[in-house]
Structure I
Amino acid sequence: TLATAKNIIGGIRIDIENKLTSILNTPPSTNNGTGILSGNLITARPLGVIDGVDYKHTGEVRKVNTALIESLLAERNLVLLSPLGFSPTGETYNLRYEHIASFTAKAMQADKLIYIHAEDLNLPKQTEKQGLQTLINKYPGKHLYQDIDDALEQGVERVHMIHADIEGGLLLELYTRDGVGALFSTNNYEDICPATIEHVTGILDLIRPLEEKGILIKRSREQLELEIGNFSVIERDQKVIGCAACYLIPNTQVGELACLAIHPDYYGQQRGDTLLSYISEKAKKLDLNQLLVLTTQTTDWFQERGFSIGSIDDLPKAKKELYNYHRKSKILIKDLD
């Protein structure tokens, strides 16, 4: 009943207020002036009768008093929204907290919406728009996914879901690159794209350790800036985690795949294959019919992906003249379909 819901929600709200007050007044933060405030900030309306079922005092959000919330936040208060809403005529409605969170995030034009939940949902680390629609269709009774979709549609860039049992989950989700929860976003959190001058620093940071080990040939910043048009990158949350280059060999239909590198945190996750496929498709669009690679330590990896061992005699003339006999790189060649 509504009376039961009021009692339970009221008790939980008091417990939350007490806990937050205690935390905020733990030395040396005693008497810091931060309040835990709540009130009639949500205007609600009845859910009504759906498919012959009268939902009575179950409602949905009609309006959020964003002006008052923003005023309270500006005065360094924490605002606590309970899953109860009130109509202009004085009726009280029981609301879903997920819907309140989504509606409020949209109304306040929030950048992020964060859900802390206790269910084992087995969600992927990252889900974009198409994947979210799949979840909505698969679980039609799970209104949470529709709430997330509504938030993204109305301009919230990212929605995070964090399991309540994860120690320090909120901080880990926000301040580590890969987080500990599930991320829903409208844009590509990770994407592969042609490199631009803005990627130079990220590429240098990625390839320096490999250059120091002799795996890659050293490139100066100036050289990389001049050659950046040959590079492609995998970018994850605005950080370069993978790169590769395709150099056209003059007067031939051959391209050289070079400087293929993946950040160690992402080894074993097929991102090297992703870059190789991307470069191969790029080469085909340039009417190239062959890719070659010079490598000292990754021969097996390329052979497993269709490259064959070649010899110096197989190199185009322009490349043969530049071959480094001191480095003694293995030559691998692959025909493009």
Structure II
Amino acid sequence: MSGSQSPQEGLDYQPFETAFAGARQAGLFRAVGGLYDREGRLGDRWQTMLARLAEAGGRNLNLGRLLEGHANAVQLVRLYGDEAQKARIDDALEGDRILGVWGADGAPPASVGDGAEAAMLAGGKRYASGLGTVSLALVPIAGADGVQQLFLVPADEAFRQDVSGWQMSGMQESASGSFSLEGIAADAATRLGRPGDYRIEPFFEGGIWRCAAVHLGAVEAILGMMARHLDGSGRLDHPLQAERLGQAVMHARTARLWVEDAARRIEAPKPDETIPQAVAASSYTRLQVERDALAVMELARRSVGLPSFASGHPLDRATADLSVYLRQANPDALLLNKCRAMAEAYL
């Protein structure tokens, strides 16, 4: 490893309720939110953030998804919010409440409409993770010119939430349903920053390293379960099993080194590193970790065999959740659009 970080050791994939209760008891959401300074920067604390995200992902990816969204929301408010909004987030963290960022539009899409006396939000968001758990959410809404404006909205009103359409083979406990914005005031208290702030780099696509860190934790947890199974069954030294385990170790190590590099480039860049290069590295990290994750899952399934498919088996839960969480819209665009920035060092 690169020195600052280490893989998850002896970590079993837990049921969401167990992992979430442990995180709340430990004050994990409050601690992670507190890693950002008043200006929304991590600096060298990226190492601690990476460790917390990876540990959460290794315990349960639904927990990791909530923690990553929480960190993203805190950073955006610290970056672009006014003092009143920052104080609101401080109070939320002190009260151990959870924040989220919900970007995907529902049907009808999120919009700002004219109310009888003031502007109101309308439409909604889909794939809103943490319904029933998240108290405050940041939602980007596109104006007539297509530029997105962030709004900080209350998210704990049950009548706005609908998780009935979220029926997945994995990540079910992330409760990623639809959320109605109808009638929420679009005023100075909810409007956060200026139009276009949401997509400023390196904190938009560049922030994808946090998702990769959560994935990494699950990859290392799966590797750990694979290794312990082989050791406990006396098959660790079988040549074919040793070859599979060795391949899995190389994939997990590769993933960790990529995530560490991306996090450092985004959060603590060197003077000669440019923002486009850092963002490209973060985007490519997301793709590389996906490749490594798919490889490790297949190797673990082959090594453990039929028992890993038993309902409720930790390896089955972990691979089901990771298979769903790895999916994202148009990953090929990350590869194509960032190629020139990544290739500059070789030109």
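Numbers for the structure displayed
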| item | result |
| --- | --- |
| Parent structure of the calculated result 28.8, given that mean count of other Cβ atoms within 10 Å over residues 209-216 is the read-out and I, II the choices | II |
| Parent structure of the calculated result 3.3, given that distance in nm of label points 7 Å out along Cα→Cβ at positions 169 and 233 is the read-out and I, II the choices | I |
| Structure from which -0.48 was derived, log10 I(q)/I(0) by the Debye sum over Cα atoms at q = 0.07 Å⁻¹, options I, II | I |
| Of the structures I, II, the one that 57 was derived from, the read-out being percent of Cα pairs over 18 Å apart, for residues 153-248 alone | I |
| Which of I, II leads on distance in nm of label points 7 Å out along Cα→Cβ at positions 105 and 321, largest value | I |
| With helix-only ellipticity at 222 nm (-39500 (n - 2.57) for each DSSP H run of 4 or more, over all residues; to 500) derived as -10000, matching label from I, II | I |
| Structure (I, II) behind the derived value 9 of relative contact order in percent (Cα under 8 Å, 6 or more apart) | I |
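Here, each number is a calculation from the coordinates, and none is a lab measurement. Only a predicted model underlies this, so the values are computations on that prediction, with no experimental measurement involved. Cβ atoms are built from the backbone, for glycine too; each structure is taken alone.
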